[in-house]
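What follows draws every value from the coordinates through simple rules; no lab data is involved. Because the structure is predicted, anything quoted here is derived from the model rather than measured. Cβ atoms are built from the backbone, for glycine too; each structure is taken alone.
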Structure 1
Amino acid sequence: MASNLTRKLIESHRMSGGGEVGAPLALRIDQTLTQDATGTLAMLSLEAMKLDRVKTEVSVQYVDHNLLQIDNLNAEDHLFLESACRRYGIWYSRPGNGISHVVHMERFGRPGKSLLGSDSHTPAAGSLGMLAIGAGGLDVALAMAGDPYSTTMPAVFGVELTGAPPDWVSAKDVILEMLRRYGVSGGVGKIIEYHGAGLLRLTAMDRHVIANMGAELGATTSVFPSDEMTRAFLESQGRGQDWRELKADPGCDYDQHDHIDLSKLEPLIAKPSSPGKVVAVREVQGAEIAQSYIGSSANPGWRDFAVVAEIVRGRTVPPGVSLDVNPTSRQVLEMLIADGRLAALVAAGARIHQTGCNGCIGMGQAPAIGRNSLRTTPRNFPGRSGTEEDSVFLCSPETAAASALFGKITDPRRLDVPYPKLSQPAIPPMSASLFVPPLPIEQAREVALVKGSNIKSLPEFDALPDGLDLPILLKMPDDVSTDEIMPAGARVLPYRSNLQKIAEFSFERIDPTYVARARAIARRAGHAVIAGRNYGQGSSREHAAAAPRYLGLRMVVAKSFARIHRQNLVNYGILPLLFVDPTDYDRLEMNDTLRVRDLRQKLESGGRILLESSNAAVETRHGLTSDQIEIILDGGVVNHRQKSVATAI
């Protein structure tokens, strides 16, 4: 029977389950990726689990998010992460080496392998024909410990690409077209598989752009075949031996179909403040801008910087416009230096920032209030830039460069220069100087974890009571992001290894009084929050679950959940429930108290759970697997694993 590539990748890693869409599925994980904003909790979880050494083929810890060292905190976390890597047998990518997704693609990505990463943009590796999934840090820690990754069988959404992109249209416009069609939840529960003759017009790094921002559709991941474009990329990296051909069978089918004629695309842009608010650039051109930002995991390739350099070559950005350039990997930076294009950017007035995520995660380059910022980043959720009242647009490097020169949003087709025809220069030899390889196991066992004063071990959480009386402390709308639940940026992220401290920032963008009100209730007594659709979209940061749990959050009732955040809630012992009738959302209000009894029996029976309040009684369902139920009842995945190990002894 003909099979699509996604099903082949799943079958080659399936340890149990599968079958029908939505059925439980356990996958073997070959590689893991952690970054410093999420990796500290993952490493603390390994410590809590008393792991001796990781059991994956390759595990890599990157330092790319928290690079600003305005005090001792980030520097001390880097020391902790390096010591944890030495202790547990993990590759360590030092600060300045680059953004995890592009560096992993350069150095470790291999067609046919599975990758689980504690970053929601881990699916970027699908550009190489990998099964690459984003998850919370606890799930990644479990994968490093050798456990399978538990999820549900996704639907496979086949998107056929034909034609060739016209001048001034590039890969970013392809994924923006998908977001224009389907919005920020159109990929939930699905893997998007791209196929068709148009793939020959997209390099491996072009595919990275599309796969990376598949996360903004809510997709589990995106998959591309491993073909001649993949081989060309791996050979350019000196890793041609890692290539293998992977493709769908002729005549295979998909659960959902769509088609994009690349030749019909035009420059697109996502308006503030959602990646799903996509329009043609020509519809908003003319609006003045104050910033044009190039670089991020969403546009990380050499060509994404080189095309900007050629557009601005010999010109200067006008006063009042900041052209911010963030090289994405040490390799890309070396190439731009060697071919003279970094000099062209500097001559045009560009500000060159250190290699890393930087402004994409709110770590510098925050825009002024009331000024438009154009960015080649993947997200523009409210406040993510570091400015609470920001106005951030998402666009291609071509649109960002043209707009920088005019000082206003500009369709790049208006430029009076030919479209740059680029020929990629030779890639410099792969340098291992900024990688610290794993130690032999006997040496690793002698390594002590280096913990600064800000690094706190995970707090202990209690099991879920059989009866709950929970006041509702927040009522939230649709599409609440993890950026709104737990902000990022230079003010907050330095406390990512101190759950007790970072909890102080929980929900502050939604309701600054939440923390004080939660603390006024005994943590063991707990509280609940309710939300609309797609609750927890965006980043994989598990702090958005762990910190409210530390403050006593025991239950979230929503119309629907984003995949990663729902699992993070489970991992920290928070019960995620779904309204059976979405209109019941309107019947509950803040400060109502939700009551439920015999919770274990109701969860295990798989039936509906009636929540009673003084104003209403609403039916909910959970859709949890038996394993997820046990994790929640035990108070979280760390408790559950410790209990399982103790039982096995």
Structure 2
Amino acid sequence: MRKTDYVQTSLFSKTYDFLNIVRDGQKVKMRVAQIFNPEDYEELYAVTFISSPEFFFKTAKSFSKVRLILGIEDSERLDQFGSCLKKWLDPEEQAGFWKSINEEIREKIRKRSIVVRFPRPNYPIHSKFYLLKGPDKSRVVIGSANFTRTAFQDSNQFEELLIFDNSPLFDLYMARFQELEDVTLDYISDRLKRSKPEEVILLNDPEVLKDITLFNLDKIGTVAITEEQMEQIKERSNIAENECSKESVFCKVVELVTRKQRKDDNFKISVSSNSKAKIADNLKVIVSSTRKGSLECDNRIELYYCDGNNLLIYPEKPGENTRLLVPFSKQATVESIRRNLLAINDFVESYEKYTYQKDLKACTRVFEIILYSFLGPYIWKMQEHNATQFGRDSVRANFPSFLFVYGVSKAGKTTLFEALERLLGNNAQPMSYEFVNKYLSDYFYSENLMPLLVDEVPENFMTSKAQKLGERLIKTVSNDLKGKHPVMIGASNSDRFSIPPQVQRRVYFIKVSNTFEQTEESQSHLSRIMSQIDSALFRDFTWKMAKRITEGGEFYKAFDPLAAGREIFKEYYSECGIPVPSWFPSAPVNDYGERGAAYWRHVYKTKRNAFKETAKGKLIVELDEIVTRQDRDFVTNLLPPECLEDRLANKLELKKEAFLKFIGESMTVWQDRIKSFFIKKPETNR
């Protein structure tokens, strides 16, 4: 064999050979394509855990026959029995596996040239080996390496591979493969295999999830569970909070279909033909990603993201029980773009023309809200992309999934929300907080990307200590929730909205407090505008966003998530020959920060005695000297986190330099004032 057949690749570090390959007693360096070469071998038999079906099938697709036995993950930290059982009773994971592979691989699975199997619950498989068979040669590959990108391509994990070509070991391991295959079952549900190429499988469709779960229960049949194993399953409810929702579904399914045996106090999963119909409805509710209440209160159209072309898609017949999704994103005519653009301009400018305050900044704020709603279906994409770029999940918070519109009543917030619904193509009334607050967290676990428009959010929402509201909800969605999920745009008639410093950057605040004149002219003007707007502009906007993402263009900026939207709207103005309005927002609005800075600047200048400087460059603020006891939280929450050093019983410890910068007071002015206090003034002649 020529020396050039083995080359240094991404498998190897310059310092270490993380993937150590020994072939027929000699250490070698081989690429993945050389180890699994479809030109030399026709059949591939693999026993391995895989984290990415796409990575495995990219290599395996060229073989004429592939039989894959899925093993359990090395780092599995829960009981192996429960992990195997969960994989059978977690329909979303199977649907996700099917959804992640392309149609070419799906068709091979339908025709059984590719077979994917997984062990029965009582037979977890941790083996890792690969067999390759050709017309006149064979290969055995054994070692620690699962067929994952981490093992085969990332130079950060030590792995071993032993390769034996044309060895007697091939027959031994082929017999071993067949032995393992005897305790496995076909992993891909018939419900998924029957799906048509053009059909989009929805991971949160109750009917699909129910069908997959029932099919799997039929396949695994009767399963004996010891009392110890049942206790381990119940303990799974205590795992980390961000995984709790899926684990809870798994536990509920097990409890629903499990019966305790009198003779030995053990448990048994068994669903007879007679009981299947009885549990179907309960099962449908359990395996749905959202609870029944949240589904009944949800008046949004379904809007989903197509990974293949980055377009938004929705049911062909919204409101009907159909799974055929068609493109929502599509190009609009210049005439419809111009009509909607002029209507938006008129609508936005009514917040200056027909209000008592006559404040042009209100137009900027209203347009910024429209811009956020248009980009709402892409916020999750920005979070995922940026987190991958920086390798840190903490940067997700730079792309807030929450926008709160706050201000006094009769400032046009409800009218604004009605206009947003029309522009987005929802054509429904905004949801009332009173009706959805019990199920609010459920919506974020849906792949429906239509923004949640929630009216009449109470001012104490942000400071709520409830498990699925306020700070906990915001932190969970911002920090832990990965993948596709909608954004929430909430409106409140209170201008006393405040949020704890530790979650401020996770929420976008915009103030709308220009009180409308209640005149016949203003109402007629708004009604006329409403009749002119529709979803054509939003559909075209999402088409342009899809094109940007597909072509690798910039679709956000690190500190301006709406940057691409600003550029697209400027393109609209240019295409339609309409000047860009003077109120057009060229950067994010900072209403919450400006309100806090204005308040604390006023307090600092008018109640100086409440501020005491420490020797360590800190400021101690006596809260009792500036506010009543019930307002302590409110004023504290007006401070950004970088200013707050510590919070005491009735005092705040602030970082002096950061605080003075926040309120726009220079350090030099502060130092001059301190010096003037200590310098003795000369006595005047009497």
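Matching task: 7.8 is the computed value of distance in nm of label points 7 Å out along Cα→Cβ at positions 69 and 605. Pick the structure from 1, 2. Kindly include the intermediate steps, with their values, before the conclusion.
Details: 1: 5.9; 2: 7.8.
The structure behind it is 2.
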**Request:** State the single structure among 1, 2 that was used to calculate distance in nm of label points 7 Å out along Cα→Cβ at positions 29 and 445, giving 2.5.
**Result:** 1
**Prompt:** Which structure, out of 1, 2, was P(r) over Cα pairs in 20 Å bins from 0, in percent calculated from, if the result is 15, 39, 31, 13, 1, 0?
**Reply:** 2
**Request:** Could you figure out which one of 1, 2 the value 30.8 for mean count of other Cβ atoms within 10 Å over residues 117-124 was computed from?
**Result:** 1
**Item:** With helix-only ellipticity at 222 nm (-39500 (n - 2.57) for each DSSP H run of 4 or more, over all residues; to 500) derived as -8000, matching label from 1, 2
**Value:** 1
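2.4 is what came out when distance in nm of label points 7 Å out along Cα→Cβ at positions 261 and 301 was calculated for one structure; which of 1, 2 is it?
Numbers: 1: 2.4; 2: 5.4.
Checking each candidate, the match is 1.
Among the shown structures 1, 2, from which was the value 0.45 of FRET efficiency 1/(1 + (r/R0)^6) of positions 37 and 381 (r between Cβ atoms, R0 = 35 Å, to 0.05) calculated?
The value was obtained from structure 2.
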**Request:** State the single structure among 1, 2 that was used to calculate relative contact order in percent (Cα under 8 Å, 6 or more apart), giving 11.
**Result:** 2
